[in-house]
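Q: Presented below are the structures under discussion, each in the form of structure tokens.
Nothing in this text is a laboratory measurement; each read-out follows from the coordinates by a stated rule. Everything numeric here is computed off the predicted structure, so don't read it as measured data. Cβ atoms are built from the backbone, for glycine too; each structure is taken alone.
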Structure P
Amino acid sequence: MPRNLLAAVAAALTVLTFSLPLLAQTGPASPGTENPTAPSMPTESLRHKIAVLEEQSKAAYDEEKWVRWYSANMKLHQLLPYEPEYLINVIRACALIDRKSTAYNYMYELQQQGFSYDFNTLADTDAIRDTEAYSYINQLLIDAGKAGGEAEVAFTLPGNPTDYSAFAWDPTRGRFLAGTLRDGVLLSVSPEGEATELLRADGENGLWSITGIAADAANNRLWLSSSPTPAFHAYSETEMGHGALFELDLETLDVIGQYFLPIDGLPHLLGGLTVASDGTVYVVDRTLPFLFRKIPGSKRLEPFFADPGMFSFVDIAADPASGRIYVSDIVKGVLVIDAAAQQVALLSGEGKMNLGGIKGIEYRDGSLYVVQGGFSPQRVVKLKLDPTGTLVESVTPMAIALDEFNGPALGSIRDGRLYYFANSAVESDVGAIVMNTSLDAGVVVAPPDMSEFENALRNMKK
């Protein structure tokens, strides 16, 4: 991102975060959020800080300065603990400076996160492979990538899988709703996969790419978020940063209202949305860490929350009972926003847990169901929450590394099953595969028996 644009983003975030008195930071603060009553601007952009550290990492590796390489990647890991690349580099550096025990402990940390990797594929790890401890933990990391869990193909939609950008269940029609990027088409899809076009972006309705869908059956409303994405057939760079929330009659599809993004010169791109129990609509920004809302009775889409310690939001879900909102960030995990209690915190849990790469998030009965299409192994996971809604009590992988998985994303719950796109990451002649998994699928993750690993470590030190 250009420095002048970074400055504009910083200025906007500074004004926005301090103009929202309702949200106080609780729990572990994001980097640079030291003010206990509101997210604060870091002295240096988080993205810029990461870019500088990555440059230092590359230079240290090229110059074979392994301690400096270790240090740069450790700092990156502390900033972005869900990004495995940095911890992998730390392990490689440990191997190159003959710190076997440290390397194995970080390998164990990756294993606890559910990550899958084979360190035998890296020449840098030659020096740490000659022990039982290494063989044991590396095999666990390899095994984590084995296919497992429960899923079945529900149906396949025609066209490019990467074109589908929004997905929701419409109980009034008894059908799914799917939105596309290129033509801004809204499809009605039967549970068997029969698709019917309901509307299409044109000059009359003002739609662009459809990037979010929510059917509010209780109020007979259909909400669509829409932005002019580069994939949109009529995209113009002059419209970058534009977008709107569209309010439609759920039955007739007549447009009732259009609520446009404020024009501030920033590269906004509206994404997933959800409707709270009080009728407030929340919409995420997929380019910048902004959250917008439309209050019942209001005639505008307004900035609601921003956090410069986050990267970009992807999807959002709401707990209708508590009013909490769960926002997934592609890098930082899940943000829990409680407007009533005026609090915000990153979702956390016991032990190690990786919530990076979430491409879809749904809430139901005290649990979050996340589609981690940007994680290795790609998986669908249930996160059982504690009564506060801010801590994960247990993690249950529901479907892991299935043959159909190639960037699973989005998600919608219907009749006790989670439906999601399985192959959203690649263009394919096969079409867009929609799979479903029972909400009861899987087994809660239990720590592996590490006695053999610990014994091997002890024997190393003798």
Structure Q
Amino acid sequence: MAKVLKALALAGAAAHLAAFLFVAAARLTYPFELEWIEGGLVDEVRAVLAGAPLYAAPNIHQVAFIYPPLYLYASAALSAVAGRGFLPLRLVSFAASAACLALAGGLARRSGAGWAGGLLAAGLLAAAFKVGAGWMSLARVDALFVALFLAGAWALRHERYAAAGLLLALACLTKQSALTMALPLAAYAAYADRQRGWQTGASLAAALIGASALLDWATQGWYGYYVFRAALAQPMVSPSSMTMAWTDWRGQAGLALLAALAGLALIWRRPRPVGFWLALAAGTGGTVYWVQLHQGAVENNLLPLLAVLASLGSLAALNRPAAQPAPSQSLAYGLSIVLFALLAYNPQHYLPTAANRAAGQALEQRLAQVSGEVWLPEHGGLAWLAGKPSYAHLAAMEDVLSEGGPAAAQLIDAVRTALRERRFAGIIVDGPDFARLFPELEQYYAAAGEAAPGTAFYNVSGARTLPETLYVPRLP
């Protein structure tokens, strides 16, 4: 019976791997946003290639996102070769996603799961694509951050302590939350190997502090402002009202099953070394919980925890060559089969349709025909496609406004001045958020109907947004 369950579980893993790779590859060349902040990062990469500073005083032309720069610099380097737009950023994330799958399997194999356990781990992570709402492979920092973190964990598992610290530092320079995930691993390394384990913490600290100090010096303090001050200023919510936009019961059940598999591994299989896996699970789980307590947190923050649970969960089905398969092994394979069936999805659901593409092209053409500049504060990249200058993204502006200091006041004043002077021939917004922050929009601009015909131009991952209303200047 155990052999049949194993075969079915591995078949499910292979099917989910194939589905994920198909979706990730099929949407690489889509010329518009798959998720609402993708375009803002494309604009930042274009600014880097144009020689503009990535971190500078927030202004109406550009406001940096609150991320460290590694993903953007890697994407800019690829853009210089592959051309500008969404493709280079998604290629970086696609490669990082493939690395995540390989590393999840590699961590399981290193703990004795064999090739079958490695395949199962990779398949479990691929199945979690649905739990993570289709975020892996987007033009966002998350896939690269998780890949670098897993690479650091893999290096630590192979007792390459200095390399592990350096890789963990690179993960922190991609997304700040890697730091709280890395600290338990550094502590474990120092405890597990009293002679050489300290190298992980030392190389992590040296690389991260050195790079951050250099970046802060080169940007006259603006790096620290965005990456630390503005990031830490994000408002928090109560534990009972976490803001993760996740209402799919199958996704919730999938995460519960992954956690159950990980629990089986820790309770019955006790993977060696247990301390490593406890540090890995505690760091990712605690960080995910902390991040989800902040306003606006969504499913992308689950990705590192999903990767760890997938690796650890595969160990629940670890074979014992010297004995008959334990009942827990059959249970683990059975849970995996249920999870693969529960999280099965139609790949087309995560792919933009022909109607999406046609609506985007129609909006692009409409923007190109406008005589004057157009601001789309919730759709970066689109103005550039229409041959017009790009301006600050609303998500980045909200991060600065949450900080509330002098820089936020200057940004508010700059936006209000532009609205009062009717600088833009058109402003396109998605609902009430922009007008809520800047009520001067209604004072100096008038709604002129739908921004795009129909409701086909929407993103297929993350919060579904739609350019709704075109505002044009009121007569003085």
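Q: When percent of Cα pairs over 15 Å apart, for residues 67-138 alone is computed for each of P, Q, which one produces 47?
A: P
Q: Ranked on distance in nm of label points 7 Å out along Cα→Cβ at positions 227 and 267, which label among P, Q comes first with the largest value?
A: Top value of distance in nm of label points 7 Å out along Cα→Cβ at positions 227 and 267, among P, Q, belongs to structure Q.
Q: Please state which of the structures P, Q yields -6500 when helix-only ellipticity at 222 nm (-39500 (n - 2.57) for each DSSP H run of 4 or more, over all residues; to 500) is computed from it.
A: Computed on structure P.
Q: Can I ask one more? Could you tell me which structure in P, Q was used to calculate FRET efficiency 1/(1 + (r/R0)^6) of positions 115 and 427 (r between Cβ atoms, R0 = 25 Å, to 0.05) as 0.40?
A: For FRET efficiency 1/(1 + (r/R0)^6) of positions 115 and 427 (r between Cβ atoms, R0 = 25 Å, to 0.05), the value 0.40 is produced by structure P.
Q: Given a computed value of 11.1, 33 for Rg and Dmax of the Cα atoms in Å, for residues 299-338 alone, which structure among P, Q does it belong to?
A: The correct label is P.
Q: Quick check: 15 is what I get for relative contact order in percent (Cα under 8 Å, 6 or more apart), calculated from one of P, Q. Which structure matches?
A: P
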